[in-house]
Structure I
Amino acid sequence: MKMTRRILVVEDELVVAADIQQRLVALGYDVPVIASSGAEAVQQAMETKPDLVLMDIVLQGDIDGVAAAEQIRQRLDIPVVFLTAHSDERTISRAKFSDPFGYIVKPFEEHNLQVAIELAPHRYEMERKLRQISRWMTATLASIGDGVIATNTKGEVLLINPVAEGLTGWSQAEVTGKSIDEILRLIQQETGEPVPNPVWSVLRHGKSLRLQENTLMVTRGGEHIHIDDCAAPIIDENETLLGVVLVFRDIADRKHSVERMRQLNKQDSRPAEE
């Protein structure tokens, strides 16, 4: 059984509001209440918890439709569709800042109104899922024990997780848009010569790549750190290259352990003195 959507209509012209209510009811929607001001809209939204708000932009009082929509989204996260006779650039620009789920210009056809009302909840649900995924990804990256850096196809840094911040000395706020070469400087341990960043090879060939052994990372403060690194392409469902993700770790302890074992094995292999 199809669930009837509950809609809060916000319109300060009573005749227009009644007409809209009548049309919505005829289309099968539930319109339990009409608000005539921005303040009343916020109050009614809090009390009735509608599925969607149909909001006129120009309203009487201190709070217009844009401000009311922002408050409703912040407090209740309910989708808002603007319904207004004002289609000038300034009005539309203001409306965009409140991130509406639709914008219908009066006079309107019932079909367009119904399409906007039906599409808004779907878009709202998609955005809600995307926010959940984003929060999940952020929490996952923050909890990973390796450093992670993601770039776009220009080699510009888009993301750096807390471990990578600690290793490189750069913060997320500082690296966004910077070249990966500036954030992740690599040199060869024996010669001190620069090592090409694997991001560029992955962008050229679209294949994963590991760093050569004995590669050092030069931190922002000039410290040299032994790292192990893997760079892989970021590809969408259409096989389009979107960027590169780098995963790396400090392997100084592992290097020391290997060297210690080598020294112990070397001592054990010496002939015993008579």
Structure II
Amino acid sequence: MSIIHDGSSTTSRSFAGRVRLVTTDQPFRWLGSGWRDFLAAPAASLCYGLLFVIIGFALTVGLWHTRAAYLLLPLASGFMLLGPALTIGLQAISRDLERGGHPSFRSALLAWRANAGPIFHAGLALMCLFLFWLRLVQIIFAVTLFDPTGLDVQSLLNETLFTIKGLAFVTLFVVLGAAVAALVFAGGAFALPMLLDRRVGMYEAFATSFWAVKLNLPTMAVWAAMLVVLTVAGMAMCFIGLVVTLPLAGHATWHAYKAVIRPQEE
């Protein structure tokens, strides 16, 4: 038993040793660096953001016409769970700028080829968590006896905010959603940029990300809040704001990774 314990401790120290400790003012610097990358490659960044605006519009119109508007909130919140994988192309743009290259929209879309297998597995893991979240929302609907099926937007808001069942749903939605989001953030905050930057496996990337978040908890809380604000602000403007806020978050994530995770040579 002691051998297993020693091995586990050694592995933990190995992951923790890759992490720098950063102060709570650092996320604002990462955001500033992300903005500079956006201005340095505006065409590729805007095209990448526009792609998700089109997807958001398509989903909204589809749900609207099928009288399933109640799914908009679960899908929008689930989008944040997929964020680490969806923004990998933007991180590739920042990587190319850092290396003195000339990034393009095409190279951003093909960024996953840098480490295809582990990146695919990481994306699949996040997709499974996304599907788990949607299933969990259905369970919350059932537990709270809240049936929003077929309601228009105004009726849905009234039922959600001004009835006991609706408020019970909102409470469970927020609490469980925060727990799932925290799990995804801990594992995915630095995993995807690490997979893009290095030839490592999915487990190693997720474990390193977990330790990076654990050892920098106050700073990561600030960073997570900033990412949520950027995403919500983009969605609040009928998804159009994502043209700017999504690239900004993606570029800044690359600089967060470079600041927190030590280079391999160290």
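The numbers here are math on the coordinates, done by the rules we state, and not lab data. All of these numbers come straight from a predicted model, not from anything done at the bench. Cβ atoms are built from the backbone, for glycine too; each structure is taken alone.
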I have -0.61, -0.77, -0.96 for log10 I(q)/I(0) by the Debye sum over Cα atoms at q = 0.15, 0.21, 0.25 Å⁻¹, for residues 148-211 alone, calculated from one of the structures I, II. Which structure is it?
II
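Work out the source of 37 here, i.e. which of I, II gives that when relative contact order in percent (Cα under 8 Å, 6 or more apart) is computed. Could the numbers behind the result be given before it?
Details: I: 10; II: 37.
Source structure for this number: II.
A value of 1.00 was derived for FRET efficiency 1/(1 + (r/R0)^6) of positions 84 and 228 (r between Cβ atoms, R0 = 41 Å, to 0.05); which structure in I, II was it taken from?
Values: I: 0.10; II: 1.00.
Value 1.00 for FRET efficiency 1/(1 + (r/R0)^6) of positions 84 and 228 (r between Cβ atoms, R0 = 41 Å, to 0.05) corresponds to II out of I, II.
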Comparing FRET efficiency 1/(1 + (r/R0)^6) of positions 36 and 220 (r between Cβ atoms, R0 = 25 Å, to 0.05) across I, II, which structure shows the greatest value?
II
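A value of -26000 was derived for helix-only ellipticity at 222 nm (-39500 (n - 2.57) for each DSSP H run of 4 or more, over all residues; to 500); which structure in I, II was it taken from?
Values: I: -13500; II: -26000.
Only structure II yields this read-out.
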One of I, II was used to calculate percent of Cα pairs over 26 Å apart, yielding 60; that structure is I
Starting from the value 0.60: which structure in I, II was FRET efficiency 1/(1 + (r/R0)^6) of positions 52 and 204 (r between Cβ atoms, R0 = 30 Å, to 0.05) calculated from?
II
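Suppose log10 I(q)/I(0) by the Debye sum over Cα atoms at q = 0.10, 0.16 Å⁻¹, for residues 20-179 alone works out to -0.53, -1.04; of I, II, which structure was it derived from?
Values: I: -0.53, -0.90; II: -0.53, -1.04.
The value was obtained from structure II.
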